[in-house]
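Colleague: Below you'll find the structures, each written out as structure tokens.
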Structure 1
Amino acid sequence: MSKIKDAILKVLEGALIEIKNPQGDGLHFNAVVVAPQFVGKSLIEQHRLVMGALSDLFETSLHAMKLETYTPEEWEKEKQ
């Protein structure tokens, strides 16, 4: 999971990232990514940023990723 986090942080420096492997298989992951770089971007643009950061891993070891992306402001509202 650290490879996933590191790849995302290269593109979204300072992001808050939570990654889980609910099936325990090392192939299917759920991720919550909170980044100021998402401000002003559509949900599709946010997901493209994250998925683009993971493109090399999808070619080798990553099979599926369920994403939730938030701006810091959205994340604060979500936590309430």
Structure 2
Amino acid sequence: MIVLYDEEDNECRFEVLAVLDVDEDRYAILMPEEDYEGDGEAYVLRIEQDENGEDILVGIDDGEELDTVVEAYEELAKQQNN
């Protein structure tokens, strides 16, 4: 579980569904804690490093990049279910 804060500084808890490498980047697939048992939408965030070498999560604006990561996650999930 990780805790992130929204723009109004509200605490939001997430379950980490997966961390995966796609091409040259690393991504985290997160599910809000309140939706973890349901069919809520997952968040896909790119993992980057800040100037201190600490991991930070960055939103993805590029639809093609997002589609590529979602496809990789779906393939991973399919392999884990077999």
Structure 3
Amino acid sequence: MARREPEHFDGVEPALVYVARKLRHAVRVEALLTAADIDYVVETDTFTAGVIFRTERTGAFFYVAPDDEPRARDVLAQEGYAVKAP
């Protein structure tokens, strides 16, 4: 199990579990999910950063199957990654 193409979740709404704002975080999250045998999809998308000076930035959005969501959140949280609230 590892990184999959978006079509892997056809017919199922994947759960967003993490947004990596830095490349090194994205690489580490990929390694953690792969080591935990969790299928995931990574897509780049934009997000808004900043409070006073709002800017649009690009990040790596990590999605997993709904059944794997709790386990993926636990794996990431154990390694100190703040997971997106469900």
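Colleague: Consider the structures 1, 2, 3: one of them gives 18 for relative contact order in percent (Cα under 8 Å, 6 or more apart) as calculated from the coordinates. Say which.
Modeller: It must be structure 2, since only it matches.
Colleague: Then there's this: Matching task: 12.3, 37 is the computed value of Rg and Dmax of the Cα atoms in Å, for residues 27-66 alone. Pick the structure from 1, 2, 3.
Modeller: Label of the source structure: 2.
Colleague: For Kirkwood radius over Cα pairs in Å, which of the structures 1, 2, 3 scores highest?
Modeller: Comparing 1, 2, 3, the top value of Kirkwood radius over Cα pairs in Å belongs to 2.
No value in this document is a laboratory result; all are computed from the given coordinates. Not measured: the values here are computed from a predicted model.
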